[in-house]
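Here, each number is a calculation from the coordinates, and none is a lab measurement. Just so it is clear, the structure is predicted and the values come from calculations on it, not from any experiment. Cβ atoms are built from the backbone, for glycine too; each structure is taken alone.
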Structure 1
Amino acid sequence: MQIDEFRSTLGQASPPPCAPALVALWHDARGDWNAAHQVAQDLEGEDAAWVHAYLHRKEGDAANAAYWYDRAKQPTAQGSLDEEWAQIAGALLARDATR
């Protein structure tokens, strides 16, 4: 699935079949930070940590975000939140396509 196709599912009642970290991003893009965070905090691995970092950055909790960027082995994002969301979603969709 490409990012445009993923974005086109945001009007649906439920997320498309995809990796759980993408489900968290789907909830976030629909404006439900709490649902996104709930999904992300229950996951393990670097992809989940990256989403978790983004969510805490969006929340405005820079210290907690820094912790999660470190766990994700990703640099602290400097661009806009929209740019970061697209970067993460694109990377995760590319990985999801190979599974």
Structure 2
Amino acid sequence: MANYYDDQAVKLQATFTDEDGAALDPTAVYCIVKDPSGNIATYQYGVDAELVKSDTGIYYVVVDADEVGVWFYRWYSTGTGQAAGEGRFDVETLTAWS
């Protein structure tokens, strides 16, 4: 879990591999993001421009962390390379330096 400040861009990344650890592009890749208010955004690779493939098996989404609180995300894939994983990050208000 990482901490960020409000209005930061947060890069969420997932790496998909086969049983031997070799990079693998699944049939379909998704990322679900839930903000502190409970709003849910779902991204699908090849459909939503926000979900980007940077290399074989490596995908990311950049989230505008515009709300203070705990954010949750879930990566999952279907078909070949089926997998899933979840995570969270905290967003805080940046206070003045003392």
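Where does the value 0 come from, among 1, 2, when helix-only ellipticity at 222 nm (-39500 (n - 2.57) for each DSSP H run of 4 or more, over all residues; to 500) is the thing being computed? It traces back to 2.
Across the set 1, 2, distance in nm of label points 7 Å out along Cα→Cβ at positions 44 and 84 reaches its highest value in structure 1. Taking percent of Cα pairs over 19 Å apart from the coordinates of each of 1, 2, which one would give 34? Value 34 for percent of Cα pairs over 19 Å apart corresponds to 1 out of 1, 2. For relative contact order in percent (Cα under 8 Å, 6 or more apart), the highest value in the series 1, 2 is held by structure 2. Can you tell which of 1, 2 yields 1.4 when distance in nm of label points 7 Å out along Cα→Cβ at positions 4 and 52 is derived from it? Attributed to the structure labelled 2.
Source structure of the calculated read-out (mean count of other Cβ atoms within 10 Å over residues 60-67, 16.5) within 1, 2: 2.
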